[in-house]
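Trainee: The following blocks contain the structures, represented as C-alpha cells.
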Structure I
C-alpha cells in the first residue's frame with residue numbers, strides 16, 4: 001500500500017516459524033511459502049491485493065474471482081489406512097468470491113459492551129441500560145452478508161448468507177443449485193437435492209442486511225469450467241438437462257401429493273375427538289376406521305411395511321428410494337445411467353398410483369368430515 005513503510009502481520013493459520021522461501025504460482029495467482037520446518041503453505045489467489053490502495057479501502061469493494069474449476073474433490077486428512085496415507089486440506093471447493101467491507105456494523109448489545117469496556121478502563125460506574133433497551137437487544141438480529149448467484153441469462157441460481165465481518169472476506173460457492181421443489185406454507189424450509197451447474201459465465205451480487213435494510217455492495221462476473229471431460233462416454237449424456245427437468249417435475253408432483261396425504265392424516269386424527277360429541281356415534285366410528293384402514297394401506301404403499309423395517313427385513317422399493325437412485329445420476333461427470341433413468345420412470349408410475357389412491361381417500365374423508373362438521377357447526381372454532 002505504501003512501499004513497505006508499514007507492515008501488517010499475516011498468519012491465517014501459519015505457525016510462528018521462519019519462512020525461508022516464497023514463490024508465486026502465476027497461473028492461479030497463489031503465493032507459496034516454504035518454512036524452516038519443511039512445511040508448505042499456500043495463500044490462494046492473492047490477486048485482490050493488487051487492486052487496493054489507502055484510498056480504495058475507504059469504500060466497500062468486490063473483486064473479480066478467478067475461473068472456478070468444476071471437479072469431484074477427494075476427502076482431505078487421514079483415510080482408513082491411518083497416518084500412512086494423508087491428504088493435505090484443499091481450499092474450499094467452488095467459486096472463490098472475495099470482497100472487502102469497510103463499515104463496522106455493531107448490534108445494540110455490541111455497542112453497549114464496547115462502551116462498558118471503556119468505562120471499566122476509566123474505573124467508572126456502568127449504568128443499567130433499562131429493560132426496554134435489553135428487550136431491543138434480544139430482538140435485534142445480527143448483521144449478515146448475502147450472496148446471490150445468477151447465470152449468463154440473469155436467471156437466479158442460488159442465494160446464501162454468511163455473518164457480517166468488517167475487512168476482507170472470502171466465501172466459496174459450491175457450483176450447485178437446488179432442484180426446484182415445492183415449499184410448504186408456514187414451514188422453515190425443506191430439503192431439496194442439489195445439482196451441478198453447467199459450465200459457462202455467471203455473476204454474483206453482494207449485499208449487507210442489517211436492521212431490516214438491504215444494501216447492495218457490488219457485483220462481478222466469473223466463469224465456471226469443468227477441469228476435464230469424462231473418461232467414459234455415456235450415450236445418455238445429451239439427455240442430462242432433460243433428465244434434470246423431468247426429475248424436478250417429478251419431485252414437485254410427489255411433494256404435492258404427499259403433502260395432501262399428510263394433511264388428511266392429521267385431519268383424520270382431529271376428527272376422532274369430535275365423533276364422541278355426535279348423535280350417530282356408531283356410523284361415524286365405522287366410517288372413521290374405514291378411512292384409517294385406507295390411510296394405513298397408502299402408508300405401506302408409500303413408505304413400506306413398518307414391521308419389516310423394524311427388523312431390517314427386505315421390502316419393496318419406495319417412491320423416495322426410487323427418487324434417491326435417480327438423483328444420483330445428476331452430480332457425476334458421466335451423467336444419468338440407464339438404471340437411474342429407469343428408476344425415475346418407476347417413481348413416476350408409483351406417484352401416479354399414489355395420486356389415484358389419494359383421490360379415493362379424499363372422497364371418503366371429505367364426506368365424513370362434512371357430515372360431522374355439519375352436525376357440530378355451532379361448536380367448532382376454526
Structure II
C-alpha cells in the first residue's frame with residue numbers, strides 16, 4: 001500500500017470511529033425511553049479543567065478510592081503541547097478514560113468562544129473529537145467553556161454538535177475575582193443544559209467553607225457542580241488547590257453521603273432535551289433580583305439583629321429574602337454567626353452554619369466565633385464550631 005493510500009485509510013478509520021462513537025453514545029446517554037431517577041439530596045457533579053498533570057498523577061487515584069465519578073475537560077491549549085511537566089499526555093488522558101472517568105471537550109486551543117466564528121468553534125470541537133477517537137476514547141458529550149466565557153452562538157454550536165450538557169462559570173449571578181468562588185446550584189427545571197452553572201470552583205480565595213456551602217445547596221431538585229483546575233495548578237496559581245485540601249474536600253463529600261458523578265451521568269436524573277426557550281432567561285433573573293436583595297443593607301441589618309436576639313424564624317425569613325449570611329456590622333465587624341455565638345443562641349448558629357456562614361471569619365480584633373464561645377463558656381456551641389472546621393489554633 002502506498003503512503004498516500006495508508007494516510008487515506010487512517011483518516012477513513014478515524015471517521016468511522018467518530019461516527020460509531022457519536023451514534024452509540026448519543027443513543028445510550030439520551031435514550032428517550034429511559035426512566036429518569038429522582039434527583040437525590042447531595043447530588044454533586046465533579047469536574048476538572050485544563051489537563052493538569054495532577055489529574056492523572058494525584059487526583060484520579062483519590063477519587064477512584066472514594067468511588068466517585070468525575071469529568072476531565074481536555075484542551076490542547078495553554079501549555080499542553082509543550083510543557084509535559086505541568087500537563088498530561090494524551091496517553092494519560094486515555095488512562096483516565098480506562099479508569100472509568102468521563103473525558104469532556106474543552107476546545108482545541110482554550111480560546112474565548114466569544115472570539116470565534118461558528119465555523120472556528122465547530123473546528124475546535126472537532127479537533128478534540130478526532131484526537132479522542134484516535135485513542136479509542138468516546139466522542140465527548142459534555143463541554144466546558146474556556147475561561148467560563150460563553151454566548152448564544154456557542155450554545156447553538158454545541159447543540160448542533162449534539163452536546164448534552166455544558167458547564168459555565170459562577171457569573172453573572174455571583175461575582176468572580178478569578179481566584180475561586182461561589183455560584184448558583186444547577187436547577188434542571190430552570191437552567192439550560194448547555195449553560196449549567198458552576199456552584200463552586202476551588203482557588204486561594206475559596207476553600208472548605210465555600211465548598212460545604214455549595215454542597216448544602218444540593219437539595220430540592222438542585223445539583224451542586226464543583227470545579228477544580230489542578231491539584232496543584234502549577235502554571236496557574238490563582239486557581240490552585242493544595243493536595244491536603246483536596247483530600248479533605250473529597251473526604252467531606254464521602255462522609256456527608258454525597259452522590260458524586262460526572263457530567264454525562266446527569267442523564268440518569270435529567271432529560272437534556274427539555275430546555276427553556278430562552279437559554280439566558282434564568283441567569284438574567286438570578287442576576288437582577290437575588291443579588292440586589294443580598295446587597296440590601298436594611299435586610300442585612302435585620303438579619304444581624306435577629307441573630308443577636310435569637311429569633312430563629314426571623315433569621316430564616318431574612319435569609320430567604322436574600323440577606324447575606326456573612327454580612328458584617330460596622331461596629332465590631334461581627335457576622336450574624338458571631339452575634340448568635342456570643343449570646344448563646346445555638347439553634348440560630350446551627351441554622352447560619354447550614355446556610356454557609358463562615359466559622360473562621362475574624363472581627364476587627366482578629367477574633368473568630370470560637371473565641372466568643374470560649375470567652376462566654378459556651379461549650380456546646382464551641383463543639384459545634386469545631387465540628388464544622390473552626391480553627392482551634
Structure III
C-alpha cells in the first residue's frame with residue numbers, strides 16, 4: 001500500500017467475462033478487512049459501481065439507467081476523495097465509455113494518482129462465454145452465426161457489438177490516453193484449469209494489497225448451461241422476440257427457466273471454435289500482445305495467457321432434436337416442482353369459520369376452569 005499521505009485510485013474498467021463479477025463480489029465481501037488494510041471499495045450497496053457506470057453512459061444504457069440512483073457517480077467520487085489511502089472502483093461496463101467520457105472520469109479523479117486496471121482473457125474462452133451470455137439475454141443467433149459476425153471487419157447497425165466490449169487495445173488506449181503507461185495495468189486471467197484464487201491474487205497484487213488478509217471467499221456454483229440447454233433457450237428466445245417486456249423476461253426466463261436448466265445439468269460445456277476460427281483467434285491474440293508490449297503497460301500475469309489453447313474435450317457435437325426435447329421436458333418438470341405457488345387469498349367464509357373455532361376453544365377453556373377439582 002502507498003504511504004498514508006498518498007491517495008491512489010484504481011479504476012477497473014473490464015473487460016466483461018474476465019472474472020469481473022467474481023472480483024467485485026469478493027471485494028464487497030471483504031470491504032471491512034480491505035479498509036483495515038488501507039483499501040476502500042466505495043459504495044453504500046453492492047451494485048453502486050454498476051449504476052455509476054450506467055449513469056456515465058445514459059444514451060447507451062437508456063433502458064437500464066435508474067432515476068433512483070441519480071448522482072451516484074458523484075457520490076462514489078466524493079467517498080473516494082475523503083479516503084486518504086487507496087480506493088478501487090470496478091465495473092466492466094466502463095469498457096464501453098467514449099474517449100470524451102473517459103477523460104471526464106479521469107478528471108473527476110484527478111485529486112489522486114489514478115491507475116487503470118483491465119482484466120483480459122484469451123479469445124478462445126471469451127467468444128463462447130460472451131455468446132452464452134447473449135443467449136441468456138434474449139439473443140437468438142447460433143454460435144456459428146455469432147463467430148461469423150464478429151470476424152467480419154467494420155461495424156454497422158444491427159451487428160453484434162462484441163468488439164465494443166472486447167477490443168482490448170482500443171479500450172486500453174481510451175483509458176490510457178492521459179495516464180502514464182506504468183499506471184495502466186493489464187491483469188491476465190490464468191489459463192484453462194487454473195483456480196479463480198490465482199486471478200484474485202493477481203488482482204489484489206495490482207492494488208498493492210495482501211490477498212491473505214482478504215480471506216472471505218465467494219461461494220462457487222454452476223452458472224453455465226450446456227449446449228443442449230442453450231439450444232432450448234435460443235429457440236425460446238426466437239419465439240419471444242418483440243413479444244415480451246424485459247422485466248417479464250428477467251423474471252420468468254433468467255430467474256426461473258434458466259435456474260431450472262442449471263439445476264438439471266452438470267457444469268455446462270460451451271461450444272468451441274472451429275480449426276479455422278481458432279487460427280484466426282490466435283493470430284488476433286498475437287496482435288493484441290504485440291500492441292500491449294509496445295505501449296509499455298504494466299502486465300500482471302503472463303501475456304501468453306491471452307493466446308487461445310484447446311482442451312482435449314473442446315469438441316462438442318450439436319445437440320440432437322431428441323436431446324433438445326428431453327432438456328425441454330426436464331426444465332418444465334423442474335419449473336413445476338420448484339416455482340413458488342402464488343399466495344392464496346383466504347376466503348371470508350374461511351376466516352369466519354376460523355374465528356368461530358377460536359371462540360369455541362375459548363368457551364371450552366372457560367368451562368374446564370369451572371369444573372371443581374376432586
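Every number in this text was worked out from the coordinates using simple rules, so none of it is lab data. Small disclaimer: the values here were computed from a predicted structure and weren't measured. Cβ atoms are built from the backbone, for glycine too; each structure is taken alone.
Trainee: Output the label of whichever structure in I, II, III has the greatest value of mean count of other Cβ atoms within 10 Å over residues 44-51.
Mentor: Structure II comes out on top.
Trainee: If you work out relative contact order in percent (Cα under 8 Å, 6 or more apart) for I, II, III, which one comes out largest?
Mentor: Sorting by relative contact order in percent (Cα under 8 Å, 6 or more apart) in descending order puts III first.
Trainee: Out of I, II, III, which one gives 17.9 for Kirkwood radius over Cα pairs in Å, for residues 220-323 alone as computed from the coordinates?
Mentor: II
Trainee: So Rg and Dmax of the Cα atoms in Å, computed for just one structure, reads 29.4, 92; which one of I, II, III is that?
Mentor: Derived from I, not from the others.
Trainee: I would also like to ask the following. Of the structures I, II, III, report the one carrying the highest value of FRET efficiency 1/(1 + (r/R0)^6) of positions 124 and 284 (r between Cβ atoms, R0 = 30 Å, to 0.05).
Mentor: Going through I, II, III one by one, FRET efficiency 1/(1 + (r/R0)^6) of positions 124 and 284 (r between Cβ atoms, R0 = 30 Å, to 0.05) peaks for structure III.
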